[in-house]
Structure 1
């Protein structure tokens, strides 16, 4: 074998056995365990440009519509602010779609994602946040209640929930658990500000940090590109959505401020 062919072969072998980590701006597909289920879970890990060393990361959790443009847009925004993102798809591995009559809320997917990310050489394990939308927002809140109990102390430091179904979840009032931010609109046909206020107040009962922002005139999923009314199969109810660049901008500013106050810089 010639020297050049040998070197080429050794190079290919090195590529095959060496861990490949995403460069700035690139997307790395990261597999992680599913806990008790026999599933192959994975997420898209992407890093911001121009940051060296370990960086903070935000886990992005989609809603009942599945992984789509809203999650991609939020991921791009967060990376522009210097944060890495890990976007998960909890529907795909289970064969679920936006029209499925039954949709899961596998909180374990989120918790295991945090635990796995903490081991990544470019992720700062002390600066992991979670942002969820609608059904994903319920999962973000539920994951906040775990507080690292099922992962040996590894936990996110900030949990964000955009327009969650506030009647379908609870917030543990234990003050040592991480802070939660809830954003909801007054014209939401899926959840209501009153329901979210009761949820937030119950979480604050013993001093836990729970923030609630109510946007006057905002519908459900104001940051999505959908405009109209549809029947939500899994919830068996009609949901109206009107996109709003104004509310989207306000929500992004608020989320960024919340993350920074939690040390996610």
Structure 2
């Protein structure tokens, strides 16, 4: 039955490399989830969650991850975020991909755990890649609330940066590269962006940092974290993304979901539950 459902949806989860890489087939596309690191979760970052809620939803020793996504599509290789710039390169090597093979880097936002692998010692680590990020995100961190790390990470890509304005949920989408469109997911940061992948009839929503502590934020999407620049907006975005995924039967993937970090969402009581891909 599982295999039949995968075929009907045009996708299938296939390979696991230890606990560092999870490969997911999406039509003619291979999506490789790459674990940058995994460690103990931090319940203290939750906003509006009292001890009773934490005890109800969080298991002792629960984990948190940082992930990136490598997309192998016919004629192109795309990386969504670069993590801290550590394990991502080892994982790419295991998959037979060098940084020079990457055609495009799509950035969900400009926090350090998403852009740490863009450059080193003032040099671009992806020698030919175009870098795509939301105009509002770039402007906020490089012109309004200047972040030296973001400025330094982007500097070696001068002339290869492509900014865009992501579409709101429900609006017509425009492809950034073939098969990948951008959706506004503001709240975590001013220009935070999710990416919708499509191959044939199969789709996958890589939603970036819409969620950080999945055990509590799926059933209680109203709870945000201290990392969110606008916690109220982040909560509204999370609710809309979850409802959109359920209504349209679109699997989701996240930079801070734990392995395999890809799966389906189901409505449950007043919130949602996550079913990891296998």
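Looking across 1, 2, the calculation of distance in nm of label points 7 Å out along Cα→Cβ at positions 55 and 143 that yields 1.9 traces back to 1. Assuming 1.00 is FRET efficiency 1/(1 + (r/R0)^6) of positions 207 and 239 (r between Cβ atoms, R0 = 25 Å, to 0.05) as calculated from a single structure, say which of 1, 2 it is. Attributed to the structure labelled 2.
Looking at percent of Cα pairs over 30 Å apart over structures 1, 2, structure 1 comes out largest. Here mean count of other Cβ atoms within 10 Å over residues 39-46 was derived from just one of the structures 1, 2, and that gives 14.6; the source is 2. A value of -5500 for helix-only ellipticity at 222 nm (-39500 (n - 2.57) for each DSSP H run of 4 or more, over all residues; to 500), calculated from one of 1, 2, originates in structure 2.
None of the figures in this text is laboratory data; all of them are computed from the coordinates on show. Only a predicted model underlies this, so the values are computations on that prediction, with no experimental measurement involved. Cβ atoms are built from the backbone, for glycine too; each structure is taken alone.
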